[in-house]
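What follows is a set of structures for review.
Just so it is clear, none of the values below were taken in a lab; they were calculated from the coordinates. Computed from a predicted model, the values in this text were never measured in an experiment. Cβ atoms are built from the backbone, for glycine too; each structure is taken alone.
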Structure P
Amino acid sequence: MQTDNNKYKIIIFDGVCLLCNSAVYFLHKRLRFREYKFVASQTNEGKELTDQFNLGNLPEETIVLIKENNIYTKTDALFHIVDDLPLKWSVIKIFKIVPRPIRNWAYNIISKNRHLIFGKVEGSE
């Protein structure tokens, strides 16, 4: 698959996860959507991007942001995305003062339990 990775910022997310789908809905409404492309990891395009960028199982475990051919995951991806949200959402960036290992530890807890806590899209599994 040929993709112009400089034209779009690509967000790969777990398309089965209700939390992830809600986050994508929230982001799609607030981001300048022409700059972002949202791709569920379970789709053919998601699988092609996963292979193209050698992501392995990452899209199943975390949000992945491909921006200018760089890969960002977990809280780093979130902070890059917040940079493009309207100004009022920039308050979220205060959490950057928390060291990355601690931020990502909290992210991992939510990620590992997201299906249990928030559920899955009907018809999956």
Structure Q
Amino acid sequence: MIALLTFIKNYWIAFTVFILAVITTLSLWPFEALPSVPGNDKTHHLIAYAVLMFPTALRKPNHWKLIALFFIAYSGAIELIQPFVNRYGEWLDMAANMIGVLCGLVVVKLIIYFFPANIQNSS
């Protein structure tokens, strides 16, 4: 597990850009009907944005707070654009996205709490 976390920490920009591209594609692709997947729509939003924030929170670059705010603003922009691509924009989705960003931070804090020397010393 430590090796995977170190890998994510070292390549956090690539992971973040990839996850952001996946979220953007899935959020703006004009579906006739949403695919049937287990779970609630808001849960999917929360998980997606927690996963998006995870690499940044793990690496914690100098301006990580601005990056987190960017993710939240970006999610709002997606919600505003969705009605133009045959999707529904919902403010509750943005709330779930914000909570997801916070959850990504909390998960990393918990990992660092339980594995402090292993994570902080890896580069």
Handout entry: Origin of the value -13000, where helix-only ellipticity at 222 nm (-39500 (n - 2.57) for each DSSP H run of 4 or more, over all residues; to 500) was derived from one of P, Q
Key = P
Exercise for the section: State the single structure among P, Q that was used to calculate relative contact order in percent (Cα under 8 Å, 6 or more apart), giving 37. Expected result: Q
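For the read-out Cα extents along the principal axes in Å, for residues 36-91 alone, a value of 38, 26, 15 was computed from one structure; give its label from P, Q. Kindly include the intermediate steps, with their values, before the conclusion.
Values: P: 35, 20, 17; Q: 38, 26, 15.
Of the structures listed, the value fits Q.
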Exercise for the section: Compute distance in nm of label points 7 Å out along Cα→Cβ at positions 28 and 108 for each of P, Q and report the one that scores greatest. Expected result: P
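If distance in nm of label points 7 Å out along Cα→Cβ at positions 44 and 100 computes to 3.6, which of P, Q did it come from? Write down the numbers at each step before the final one.
Values: P: 3.6; Q: 1.0.
The read-out was computed on structure P.
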